[in-house]
Structure P
């Protein structure tokens, strides 16, 4: 089974997704899934900020690769 992590956050600090990624890694291991990618949109506090970021393209590319 494949799994991907897509998340956005207003905060852009380096630690923003640390806990989320640790939990995701644990679930992927526990469920014997294959992690096929992650898009972690730090600093995406509004729809306009998100749409101008590189993360929209990354999410699209990840989806197309599946």
Structure Q
């Protein structure tokens, strides 16, 4: 089972490397009054991290309400 997890992690890391190398071109991003130029891979990483944090906070808040 440990070997299977290691293979899955290696495949996912390889896929992330592919996404990063294919999305390295600068992209202009507008958010409200700010305008930023950043690589597309950084933008994808930021939105993924924000989604992960929001999901984790949602689980924590819902879990807190269910327990007495």
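A value of -0.63, -0.91 for log10 I(q)/I(0) by the Debye sum over Cα atoms at q = 0.13, 0.20 Å⁻¹, calculated from one of P, Q, originates in structure Q. One of P, Q was used to compute distance in nm of label points 7 Å out along Cα→Cβ at positions 18 and 58, and the result was 1.9. Which label is that? Derived from the structure labelled P. When relative contact order in percent (Cα under 8 Å, 6 or more apart) is computed across structures P, Q, the figure 18 traces back to Q.
Quick check: 2.9 is what I get for distance in nm of label points 7 Å out along Cα→Cβ at positions 34 and 50, calculated from one of P, Q. Which structure matches? Label of the originating structure: P. Supply the structure label, taken from P, Q, corresponding to helix-only ellipticity at 222 nm (-39500 (n - 2.57) for each DSSP H run of 4 or more, over all residues; to 500) with the calculated value -25000. Traced to structure Q. If distance in nm of label points 7 Å out along Cα→Cβ at positions 10 and 42 comes out at 3.2 when worked out from the coordinates, which of P, Q was used? This value belongs to structure Q. Between structures P, Q, the calculation of FRET efficiency 1/(1 + (r/R0)^6) of positions 2 and 26 (r between Cβ atoms, R0 = 35 Å, to 0.05) yields its largest number for P.
Each value in this text was obtained by applying a stated rule to the coordinates, not by laboratory testing. Since the structure is predicted, the reported quantities are computational estimates derived from the model, not experimental observations. Cβ atoms are built from the backbone, for glycine too; each structure is taken alone.
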